[in-house]
Structure I
Amino acid sequence: MPSIVKERVSAHVEGGFVVFLIGMRINTLWKVGAWLPVVQAMGRMQIELAKRPELGLLHLRNHFGLRNIMTVQYWRSFDHLEAFARGDGLSHLPAWQAFSRNLARAGDVGIWHETFMVSPGQYESVYHNMPRYGLGNAGELRPATGSWQTAQARLNAARDASPST
């Protein structure tokens, strides 16, 4: 069981980063042969990313519902994410091609994703009596006290610390 961080803390990631939400929806529950390969492909990709930190994944967490599986991913950059998605010899491209070729038209399983590029100083977070979670796993935790006490103060402090563009 993960250890609880009893202090009130905030996550900090050096530089910008990408939040990538990706998921699947099982539209026809009884057609296991349609959706199971998608679940397995997602698992293979996650294992590959865990073994290869140079690909740029900072952290991921899976969320499960009856028909839905969603993964929240934090990436070092969009370039890292796109390189993984299109990379020869990596697991994503063949899985995407197989889905497009074999499953997309039938509609028994759906897939989706959303990409958010986050600039330095454009996010804030707080965790209290929680294990490391979400962005707190992708970056470092800092005490949410003093100039980091409130959401507005955390945003202001992060903006002040960000290099001007």
Structure II
Amino acid sequence: MAKTIANLKDAFAGESQANRRYLAFAQKAEKEGLAQVAKLFRAAAEAETVHALNHLRIMEEIKSTSNNLDAAVSGETFEFKEMYPSYLKIAKEEGNRQAAWTFDVANKVEQIHAGLFSRAAEALRANKELAKIDYYVCSVCGNTIEEIAPERCPICGAPKTKFFKVA
């Protein structure tokens, strides 16, 4: 059984990565004017999401929203306290400025995510409803902002036009 769980975790990671990769491929196909190829990549990306969610469900990793928020806080905290600082250090040592940049901005944004998830978890535990607000994400660095997009991203400096509203 332990090997099956390890295989499910590996499969979940692979399917999740395929989803993101195919969405990136779809964006590139769109830019090249290949709408049908882009649609195919998006369809495959959706199928990979179905696979990933099935694996996650079978591993019983989808719990109550309170537990899911705690897991999200834990994961984001690990990323900004341990994972990204070590990745950033290595990228700088190796002189890879682009990797250092992406690790740095991701690290800053993961801290924001941990805070957002923590506040949501606290509200849920206090039986308080979350305020109905909009979220905006910077398409350059992933910064996540509540209520209204800023004129410039405080993480990467991108203009307001680079933010998109989350549905």
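Each value in this text was obtained by applying a stated rule to the coordinates, not by laboratory testing. Please read these numbers as outputs of a predicted model, since none were measured by experiment. Cβ atoms are built from the backbone, for glycine too; each structure is taken alone.
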task: Assign the value 3.9, calculated as distance in nm of label points 7 Å out along Cα→Cβ at positions 46 and 86, to the correct structure from I, II.
output: II
- request: State the single structure among I, II that was used to calculate helix-only ellipticity at 222 nm (-39500 (n - 2.57) for each DSSP H run of 4 or more, over all residues; to 500), giving -10000.
  value: I
message: Once FRET efficiency 1/(1 + (r/R0)^6) of positions 22 and 94 (r between Cβ atoms, R0 = 30 Å, to 0.05) is calculated for all of I, II, which comes out largest?
response: I
- prompt: Here relative contact order in percent (Cα under 8 Å, 6 or more apart) was calculated and came to 15; which of the structures I, II was it taken from?
  reply: II
- line: Value 1, 8, 10, 13, 19, 20, 16, 9, 3, 1, 0, calculated as P(r) over Cα pairs in 5 Å bins from 0, in percent from one of I, II, is from structure II
